[in-house]
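No value in this document is a laboratory result; all are computed from the given coordinates. The structure displayed is predicted, hence computed values, not measured ones. Cβ atoms are built from the backbone, for glycine too; each structure is taken alone.
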Structure I
Amino acid sequence: MTTGAEALVQTLADCGVAACFANPGTSEMHLVTALDREPRIRSVLCLFEGVATGAADGYARIAGKPAMTLLHLGSGLTNAGANLHNARRARSPMVNVIGDHATYHLEYDAPLTSDIEALAKPNAIWTGRVEKASVGGERAAQAWLASQRNGGGPVALLLPADSAWDGGGLTAASATPDRWSAPDAGKVEAVAKRLKAAKKPCILINGTATIGDGLVAAGRLEAAGVKVFTDTFVWRQERGAGRYAPQRLGYFGEMALAELDGCDLMVLAGTQKPAAFFAYPGKPSLLIPEGCDAVDLATAVEDAGAALALLADAIGAPAAGPVSVRQVYPAPSGALSPADVGASLTRHMPAGSIIADDGVTAGLPIFTLTAGAEQHDWLFLTGGAIGIGMPLALGAAVAAPERKVICLSGDGAGMYTNQALWTMAREKLDVLTIVFANRSYRILNIEMARTGAGNPGPTASSMLSLDNPPIDWVKLAEAQGVTAARCERAEDFDTICARMLAMKGPTLIEAVC
């Protein structure tokens, strides 16, 4: 007799789920055995729930479909929360299956009892519960559909232990919905008229406008005289030689406003009005210049790329826009800097690479320098919760095992989820992780001054420093089965980077800079 857990897992496999990133507990043992009987789903053990959800995020951004996660009760869900927040901001579809106590056990308020549904809702676009074994498949099909509607995002499916182990489970059929709504022809026509009348228009893009035909259409609009910006952090951007490279909106508010200065019309495609990451004394929160009107072309749940193509046609934009040319830098030398890392990656990374960026302050110069590298995809830290880089890379490598994945991580960020290295080694994933060992929360040192909090004294300085004791990333990586090296000189990094990019399997470079 089919159990509720088996019906759930079989239905997800029938829908197309091919990966499960799991950190199970006692309540999920029947789900574990159900996965054992389902060869269509690759089960990947993660040693921390934040790794599991970050990996499912990376998988979805590359595969274009949901993975499943397996989380243990409310405490496991809470551990997963930071990267669920990032995934929600990226609109990454994923089906989070969360175990719960058996229904008859809840009344006794056992130590791990919590209001799981309430904990799930802030980072879930849909929540459901398998009330009994017979609806296990039906709820799984609903979760699959819900994760891909309205742009997509994480969903939460709660599975009580008795609904998992009871017999009578039934599978259910499901279809894959359109992830984004079609563009509104009326809005396209209205925006086209306003563009023609504007003196200095700009477009801010995200969603499907940063990949494929959407990116091509953005380049056409640039060629027509419309300045194109991406959000500071987008879900995924296709980049490299032969592709259009829109300008990335600056991270700091005053930088963004300077870039937008003089714009009298801002068109929003696949995004919302830009806001500063944080509030600062005496500085604006909304990053729209005075005298500039903002108008929606396509919301975040609409196909922004298709809307851009229609808009480009409507204003008679050229058939093609500017593209990046292949750039080859000389071998760097001297004390290692993030810019040297960018030069080396441009020199050596293979076509089709995927970059998962959690490099914080080190990431921007690398992003700038790799515009002329071989074609690649860049995955961003969408929600600002650091610790996503290694899990994001892990999931991308599972989704695209034929492609090289490169993770950029700060040392502080990396310590949140370095357990991902163990999973990379266990699964033999082709990931090069570059950790920037600056021995501090460097971005917070910058923000200390920007927020007007005063000059840091000994206590404040110690709270922003990671040098007592310094983290030995080589030993940390090797302890988890990952080949690693440390570099302080640019010429050494260039040599080791080339070698590790040519290798298969997980590697790590501790870049002291």
Structure II
Amino acid sequence: MDGKVLIVGFGPGSFDHITQRARVAISESQVIIGYNTYVDLIRDLLTNQDIVRTGMTEEVSRAQKAVDLASEGKVVAVISSGDAGVYGMAGLIYEVLMERGWHRGENPFVEVIPGISAIHSCAALLGAPIMHDACTISLSDHLTPWDVIEKRIEAAASADFVIALYNPKSGRRTRQIAETQRILLQYRDPKTPVGLVKSAYRERQEVVRTTLDDMLNHDIGMLTTVVIGNSSTFYHGDLMITPRGYQRKYTLDAVEQRLRPGERLRPENEPWSLNATTGVSTRPPREWAEAAVNCLNRTDNTATVSTNAHPTRGSTVRPGIFEIAVSPGVANKKFSPAQLVLIANLAGDQGEIEYTTAHQLVFRGVTKDPEHVVQALRDGGMTVLPVGDVVKVKACDFCDGEKHEGIAFAQEISRRLAGLPVEKELRIGFNGCAMSCYGAVNEDIGLVFRKGKFDLFLGGKTTGRNAAPGQRVAEGIPAEEMPDLLERIVTQYRENAFPDERFHKFFARVGQIEGFDHKDRPQTVTADAVCGS
């Protein structure tokens, strides 16, 4: 009797999203083979089948067992969440069969039963983020070399695909998602919409809507699918939408359209299409594309420039654009009109200037000579520093300089530490007096200057439900000792932090920095309340 291998994709895990064919395949099987979690998810569909459970990383043994049993004449269902042909068991079972000389039509019979893959189930929860060209990339490098994955990420990013990341992070794989973000930020706006969906359509479903530059501030694990928008993706309320392009030819709020049905496919009404010969240029689009590729492949002084000090965290936004932080000084918060005019002139029509909460302007400009821009800004009396995962020194304005005693120490600390590359942005807050009105104690490291001495706070957390000020670990440190002490603290973090580990987590993990002990805060849980209540 011929056996069967039914490779079943049962979707995200909820009964409502299991196809009828998948239900029938499970019911007609004599043996169910699957990862423990998968078996538990379909438990209510099981009757008297034999169950073969395995743990993670045992996919080969599952495939071999399925082929063995089916070769004996049994009907075997190998179950996968999502779609069995998308990072599932379908390909592996075929590979095992081929190793045994099997060909289609021979025993056992094989059927792949499709299911809803994570990219589709998660997109439905987010809105409509994959309305245009999209791709899936698994960040697991257990089987695929990282340099191959890296090339795929860069290719998808440069081609403006909507990207769904599978297996983004695990307990041991933490750097991959950070490296992916770094690559994407070379091609996409930091505010590109990103959806994080954990356990879609299961009991513990979580949906987070964030942005490319902020996504690592949220919990991401093996059960999370990360959906990253393209250059046209936007948020409408909590809906993440990628337009298909209908707005180019249609008036979406009009019943009667400008173009009649027979006119809509004419080349003159699609100047962006391959067949068009008219439009914004006399050259056909194929030539535009070839010219663009040639520009990207050039190795002369039009190549990408990065001023970020971190060797693996370039702050380039796109080829030809460089990015720096500009401020009037660590203690001075006032740009002069002449300085603002200088910044605007250097940015030009193609650049941009972004106000930030770090008492800095982020300057992005297109230039072949970034050194000239940096020198011009410095000649204009401004401080220029790298951006990204670096040390940032944020000081109050010292009451417009009236409380000037601490300014020299703020400047020395900034001179030594500002702009140094770190695993995750580290902010040092500096209050010039005991009033602490600036709120420096909420930063990663907080300094309060009073009567020639410092109070030191470590491990502040400014965002999230568990946001809290740093722990006051010392009082009355002589002011002249503080620059050296801070330098040692930052050096310890730089040298010993895990990839992508924030300072407050590092402090909690190591337990002690420069003789200052970490103390666990009492855990308080409050109910979500209506805003304003």
Structure III
Amino acid sequence: MSVRILAGGAAREAIDRVVPQLVADRVASGITGLDPDLWGEAAIEEASKRLGWTEAVAVSRPLVAEIVALREELRAKGVEHIVLGGMGGSSLAPEVITRTGGVPLTVLDSTDPGQVLSALHDRLEQSAVVISSKSGGTVETDSQRRVYEKAFRDAGIDPRDRIVVVTDPGSPLDASAREAGYRVFNADPDVGGRFSALTAFGLVPSGLAGADIGQLLDEAESELVYLAVDQADNPGLVLGAALAGTSPLKDKTGIVADGTHIVGFADWAEQLIAESTGKDGKGLLPVVLETGSPELSENLPDLQIVRLVGEATVSRHTEHLAAGEIVISGSLGELLLVWEYAIAVAGRLLGINPFDQPDVESAKIAARGLLDARPEPTPPVFTEGGVEVRGTDDVLGGVTDLRGAVEALLSKLGPDGYVSIQAYVNRLALPRLVETRDFVATASRRPVTFGWGPRFLHSTGQYHKGGPATGVFLQITADAPTDLAIPDRPFTFGQLIQAQATGDATVLAEHGRPVLRLNLTSDAATTALFDALRPRA
């Protein structure tokens, strides 16, 4: 076992107190044995068809040769650029796998028209596209497939030579893709999207891009024997207890990459944690942090820090252990599987079903309603510096300026609250928006999450609606300078992303969450936004 987990403070106390009971209850062997009873009677139906990820290494082995053969076939045809159209688990796992492996993959998990156009205009003649959707009905991936089909045909390229589909057997996409003559890879239907890193959803785009997926499976397999055994040093039990067993519960999990060779792991873990645990008014809020993030110096009692470190340096972090942090090291394949086990364990400790996502659909329904009805936009309460200001009445009542609106939102934070920044924009054009996270964290002195929309709707979106009602929400949208039609659909990408943003804000408001919506109408508006969010000197 090369995964090492060290912990101090409340996390260490939780491990010492909780793990013996998990061992006695045979939780580890129960998970490996596909026992759906571990999470209570209400979870049995869902859990009975969502534990296939424990067998993913063995099930996925035959895929490796098939994926590598297709990669060589595509390269022989001059295809050197792989694009992934996917959302949630379908995109987050391939992103961390390829970034860690140092191989290029264009991840298109956006409906912003500018971002879609950037992908379409990038080496189309040398491109193949993986359309990845478990349900086969995801509106984002359906739209991406349609626009690439048209682009290929317009360029004189047969889409059948360039589009690869990953989906569950029997899904609507499975049937239509086979009828169209596309290459189809079926994933295990008994694996939920966020647990699918080691299935076809993680392996097909990563392998086609050039990642060593055989080695990834080897790494995961090396950890299986330790995860299956009911013993005190089982890393899945240890990490699950440290995350969800503290008393009182530290219900925010700050994940810091601090010397690890793995690139972007926290972004993958964010969905796994939030969508698995954020429901029934409970949950663990994942917060992606950097080594210099403001939260690390605040000593927040409800924030559990987890540092991902290099294998050679794990024992050198004594000062972090003294501060009550968790320090963990391992290879990517090992850690993917360890965290999946740990979050399944965390669900048992929290008393929730870690395999459903009851609140994800609400935002989708609201967005579809807006696309069908196409109402006129709600006028802004006011506009300042090119920023249109909208929001819930409890935030904007009596507010007349942009900074005042931000301060009014932050005033709604309770002692156990958090801020969620949600940016429905072209992140290739506005990458600096991520800097606003630290601005708000400094001003609020509370944990702050940052998500690109609509990507986060398939990640932390479940927690925001189903978890503890302690969040306040800053939504940032932007007028698209250029729109893009979606073939054979009555709406454009620009209309789609605006409907997704408006629908999500509406559902949050219906759940009683304070929402501030800021729409950028010009380049100058970005400057005004930054000025309003920077902490006062």
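Computing distance in nm of label points 7 Å out along Cα→Cβ at positions 50 and 474 gives 3.2 for which of I, II, III? Before the final figure, lay out the partial values.
On the way: I: 2.7; II: 6.8; III: 3.2.
The read-out was computed on structure III.
From I, II, III, which structure was log10 I(q)/I(0) by the Debye sum over Cα atoms at q = 0.12, 0.18 Å⁻¹, for residues 226-369 alone = -0.50, -1.08 calculated on? It was calculated from structure III.
Taking mean count of other Cβ atoms within 10 Å over residues 106-113 as the quantity of interest, name the structure among I, II, III where it is greatest.
Numbers: I: 10.9; II: 17.6; III: 24.4.
By mean count of other Cβ atoms within 10 Å over residues 106-113, the leading structure of I, II, III is III.
Out of I, II, III, which structure matches -7500 when helix-only ellipticity at 222 nm (-39500 (n - 2.57) for each DSSP H run of 4 or more, over all residues; to 500) is calculated? Mind dumping the intermediate values first?
On the way: I: -10500; II: -7500; III: -13500.
The correct label is II.
For relative contact order in percent (Cα under 8 Å, 6 or more apart), the highest value in the series I, II, III is held by structure III.
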